[in-house]
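Have a look at these structures, which come just after this line.
Nothing in this text is a laboratory measurement; each read-out follows from the coordinates by a stated rule. In this text the structure is predicted, and so the values were computed from the model without any measurement. Cβ atoms are built from the backbone, for glycine too; each structure is taken alone.
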Structure P
Amino acid sequence: MRRAGIGAAAALFAILIVVLGWAVPPRAAIISTDRLGPESGEPVADYLTRARKSLEGNDSAAHWALLSFDAGITADRIPEFTGGLRISEVVYHVPVDRVATPIITIGVPAGIDTAVASVKAAAAQMESTATYDDRSGQVKALVAVRLRADCACAVGIVLAGPLTELRNLASHSGIRAVEALPADASAGVFAVSPLLPEQTVSASPSPDDGPVPQN
């Protein structure tokens, strides 16, 4: 009798699990293959052509886009290049000859002031990064110091706007490329890999065999 009671309870529990699973289905995972920026090793000429083609079209919807600069700029100059469009991320990279340095992407809330102040957040993020050997510690210190000194290290921005305005930005002096995603791309779930100013032939990693400067 006791075994029958246990069996009945187990059956009721199994039914309850099935019912709950039907009533509260699992949340679908967000999977995105969207990407802004060149693929690793992609020829720069191919990427520039691809970026131009991404701006073709006549729809009026807002598109997420990556703006890459000809050369790094200081953060206070960011407003010169946005055309008043909403910025969501600022991308920083401290170039050092024959030293691999990290790309730092800082998300920013609405407002141009937060975009300008993002260089301080980039420095703080670098300072909090863990290191595991002497060289990475030296790189961390160097990058943080240069960002704190407001170096010309902003290499790209992610913003949103209609294709007509993005095409206008792409024609401005100092802007190397503007690449747009399709209008239905979801915010915050696409990868960003900027075209660095020093990448002139291909989007390949820089050599990492040189000495790390002191400052």
Structure Q
Amino acid sequence: MKIGIMGGTFDPIHNGHLMLGEYAYREFKLDQVWFMPNGNPPHKQDSVFQTTREDRMEMVTRSIEKYDYFRLEDYEIKRQEISYSYQTMEYFKEKYPENHFYFIIGADSLFMFEQWVHPERIAATCTILAAYRDDKNNRQVMEDKIAELNRKYNADFRLLVTPVLPMASHELRNRLQQGGSVTGEIPIEAEEYIREHHLYKGVQ
């Protein structure tokens, strides 16, 4: 099967995440997209999260359950150790040798890719889809970077064209902390969970 992997803090999950997964699924004819919440990513520690791992998993689960081709992947969030992408992707490749994986990243991550731990080992495990947005990114610059990385790592980077996406999670957290509305910005299932459990300061 062709499997998309979309990692993130999902603190909270928002409609942009679902849209990105949907575009990857359709454009590359994937069989499934796995939403993989980070447990202990290299760039963040548990102390910076404003919700628990269980809360983030539950928000993702509720938000994607109506999509037959989306599923929750809990491999990273259940680990206590720091999760590096190369380790995760090598684990998936070994455990599911029958699958071909498509690792979905943003434009910023494309240009930071060589600063990741063992980028060459990530590139050896999967096709990497770099999300391009007309409102934010220069397509030619991204295509040039993709070509450079493909040559350097004998890799399979591809451009994933997406529409204008809603605001980022940190902007939504700020709005929630101030008691503002996020209706229309995050899945209704996640919004209901946030309000039921009073997850963010300022939410009634």
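Going by relative contact order in percent (Cα under 8 Å, 6 or more apart), which of structures P, Q comes out largest? Can you show the working numbers first?
Working: P: 38; Q: 25.
Structure P comes out on top.
With distance in nm of label points 7 Å out along Cα→Cβ at positions 34 and 170 derived from the coordinates and found to be 1.8, which of P, Q does the value describe? Please list the in-between numbers first.
On the way: P: 1.8; Q: 2.8.
Computing distance in nm of label points 7 Å out along Cα→Cβ at positions 34 and 170 on every structure in P, Q gives 1.8 only for P.
Consider the structures P, Q: one of them gives 41, 33, 25 for Cα extents along the principal axes in Å, for residues 82-177 alone as calculated from the coordinates. Say which.
It traces back to Q.
Computing distance in nm of label points 7 Å out along Cα→Cβ at positions 114 and 186 gives 3.7 for which of P, Q?
Only structure Q yields this read-out.
For which of P, Q does semi-axes √(5λ) of the Cα gyration tensor in Å, calculated from the coordinates, equal 28, 19, 16? Present the calculation step by step, with values, prior to reporting the outcome.
On the way: P: 42, 26, 17; Q: 28, 19, 16.
For semi-axes √(5λ) of the Cα gyration tensor in Å, the value 28, 19, 16 is produced by structure Q.
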